[in-house]
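These are the structures, in structure tokens.
What follows draws every value from the coordinates through simple rules; no lab data is involved. Small disclaimer: the values here were computed from a predicted structure and weren't measured. Cβ atoms are built from the backbone, for glycine too; each structure is taken alone.
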Structure P
Amino acid sequence: MNNPDLPYRQALECLSQKQYNFTEVRRLLTEAFSAGHPAAAFELAKHLMDADSPYQDREQGMEMLRIAAEQGHPYARYNLAYIQELEGAPPETLIPLYRPLAEEGLPEAQVRLMYLLYASRHFEEALEWAKTSAKNNNPHGQYLLAQYCRYGTPPDFETAHLLYRKSAAQGLPEAHWQLGLQYRFGQGTKVDTAQAVNHLRAAAQQGYIPAYTPLAELILPTAPDEAVHWFQQAAQENDPDAHAALADIYLQGKHLERNHKLALHHAEAAAAERHPEGLRILGDICRYGLGIAPDTEKARHYYRQAAEAGSLSAYQKLISDSALNHPDQYGGIKDSAIRRQRAERLYQKAQALHYGLQCAPEYAAALKLYTEAAELGHSKAQTNLGSMYYFGQGMTADYNEARKWFEKAAAKKDSMAFYNLACIHYSGHGVEPDKEKACRYLQEAINNGYGQKSVLQELLQQWQNAV
């Protein structure tokens, strides 16, 4: 039999030229893989599947990829698995394809396996692959290991910070984003607004959507033009915080020319996601007739919705309105506002202790304060309290107690509570697994303003494929 390495090397020699005869390259590579060269079929597949190549032939390229995979080529096997992942194959189909490649040491397969295990709630195995990848200086492994350190029991914010820094040094945008948040809120490090801006800007400039709004919020006082740009970019992705910020900017005429029409547009977009300040601004627009006819009833309707969603300023509007126009309602509204204000103070203290914001984390104290706020009806406190029970932070994990608090928060349309309920029912933690119910809860999270809709929509597609 002819030496398969000879035509393979001749093909590579042709490809190294600026202009080459692809027909000849194809002939040489076909001769090489027919004689058993392990890389020839994969090399031909790469060129046939290159979308920018004038010789693209996806059907033939897939055939070559399958032949290369059958011959044991690791990247051919990886690419076949990855194509299935892009086409929506469920994790239970993909994990057995990636695992042997990961065990053979293929870095890309280790990363895909790690993320799929994590998304499938197989946290212990995902953690082991994160450690393996991080040990090999892979930025994705460093990032996920940092996440485990940050949200572990007990948390290790300092180690998480160091791992985020290593990952960000290799350019991973989500690591820059997390560093920006840590510097902004003082978690695992001192508050450093300049560093927060640097890292959030690095993430945003790479197109990492969750970084847009926090970056804009930090730089608005000093770089309003750039801030408005990032708010607008985030609003294009339907970020309710960005819509609310732009509504206020256009309404006040600060940093941009006053524009009531655009203020209304952004306020309505934020209100559609139950954003408390978006609803409050919409109430102001209706109350004062800013670009539209005044409508006090509609204003009260939006103020009530905003207050229910947690806006203290909307409560103040309702208190003032009731004192003037509905004195019989004044006492009840004032009591509700005082109760909400107390719940918010408890929640803010609990959150700082829970996540170690400018202090050491104290789970026992956070649990007590969350419980007080949750019993006062604070939906975010209910969700975070449920998370503490779910992950066993400061106590033994209790899935039933977690579900109870998530359901209370979900009744108030809290998007994170819907997401957590989706995970509980998908994984069967404390309940029988029910993927259809999990999909319904996940859709509710998307519908009620979850911050990263595109991520959840991708996850929902995976879960629906698995039903």
Structure Q
Amino acid sequence: MLKKMLSQPICIKGVGLHTGQEVTLHILPAEEGFGIKFRRTDIKDAELISADVNHVVTTKRGTTLKVNNASVATVEHLLSALFSLGIEDALIELDGGEIPILDGSAKPFLDAIEKSGLLESESNKDPLVFERPFTYLDEETGSEYFVTPSDKMQLACILEFENPLVPSQYAELEDISHFKDQIAPCRTFVFLSDIENLFDQGLIKGGSIDNAIVIVDNEMSEEKKASLSIKINKPNIRATKQGILNTVDLQFNNEPARHKILDMVGDFSLLGRTIKGKIIAKRPGHTSNVKFIKALKSFYQETRKTRGIPKYDHTVPTFMDMEKIQSLLPHRYPFLMVDKVVELKDNLIVAIKNVTINESFLLGHFPGNPVFPGVLQMEAMAQAGGILALTIMDQGRGEKWDTYFLKMENVKFKSKVVPGDTLILKLELLEPIRRGIVHMQGTAYVGTKVVSEGELTAQILKRQ
């Protein structure tokens, strides 16, 4: 599936559901690889806020992102619209702390984006592909998620309420292309029993029965009707035959469950990539959605390390020899840690480091018990990853680039490496190279055994 790009800026104005403040929103086109980012124009020198699960700070009645002193609340409806249209790059500027609620659904955002016109990107969307099942239980909320392999992203929601007066609901999205008609129009909802508490907590200042479905889950006294009428500025409120607190029929009998899928799409977009898999969620919510996608991301990274363990056959011709390696890397003996490259693809490299007793540092590490240092295993992986990144950046232009190590994360040393071992170095891009930043998963093997692993981040700079 090709990615889409915005063709022109979009302006949307509205009121925040929880703050009640007027907000002007501008959705601006961005270059490929920019990602989805927010900028608070009402805060001087505010940092950009990436739509990333690691920036979620609260999920109380909505998803809020924050970087330093700048935050943006209730991002899920807008993000779901962008995600459903295949848009991965946009700068969203707003002069307040909350995305407008509009009619409580994603439809106004989606309509405005489509009306502005979209361009097809030259690159394909890079999905997370799940080849085996995964389950997640949030013990605090009781929410459950089940992921099974599929050739596309499919979502299903089982909505169960603790109140016996409100029946359970089920909804599904068989294909993201159906989002516009089947999911986008579905409005946010709240229970009547929660309404007064939410108003008292200051969490629903911009809400009304026009942009939020109020489900009647208890009996309303005349006194309660009068109090609520004042708070939501609606006279003569009543419960309809559909069990909701307004005079407009539900757009779908299972609109609340469909809206939960809308929220799931918005929250799941914080992964930064689409998913190839079917996800069934039981009693999902923003808090559990965020926990789930963090667990899902870890699970995916773990499975991709064990999937496709590289095999080294010394009888097969080398893909890249030492001469070619030295034309790319500035490293030289005794600090060149890659002897050959046996596989090179768009987002993956497999390289070889032969560990011999002739390594000078083995004289002191350790006398009588030589062990190849773990830090040098990481250095070898970094050099192999550098070859991958430099090959991508070069593209036959003949330009000279250098890679500089920025950080290592989640590093583990699982088995010692000794003279006579052949290190098989496998590096995979975890995301496209953006603004010269390379994020890779590195795994080192001896045979089929993992001896070390870690996430490596480096920066590519043109050689001066």
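Consider the structures P, Q: one of them gives -7000 for helix-only ellipticity at 222 nm (-39500 (n - 2.57) for each DSSP H run of 4 or more, over all residues; to 500) as calculated from the coordinates. Say which. This value belongs to structure Q.
Each of P, Q could give distance in nm of label points 7 Å out along Cα→Cβ at positions 116 and 148, but the derived value 1.9 comes from P. Have a look at P, Q and say which one yields 27.0 for mean projected area of the Cα convex hull in nm², as calculated. Among P, Q, the structure yielding 27.0 for mean projected area of the Cα convex hull in nm² is P.
The value 2.2 for distance in nm of label points 7 Å out along Cα→Cβ at positions 388 and 404 was derived from one model only; which of P, Q is it? Only one of P, Q returns 2.2 for distance in nm of label points 7 Å out along Cα→Cβ at positions 388 and 404, namely Q.
Here percent of Cα pairs over 21 Å apart, for residues 260-355 alone has been calculated and equals 55, so which of P, Q was it run on? If you can, show how the numbers build up before the last one.
Working: P: 36; Q: 55.
Considering all the candidates, the number was obtained from Q.
Among candidates P, Q, the computation of Rg and Dmax of the Cα atoms in Å, for residues 52-291 alone that gave 22.6, 73 used structure P.
Looking at structures P, Q, which one was relative contact order in percent (Cα under 8 Å, 6 or more apart) calculated from, given that it came out as 14? Going through each structure in turn, the value belongs to Q.
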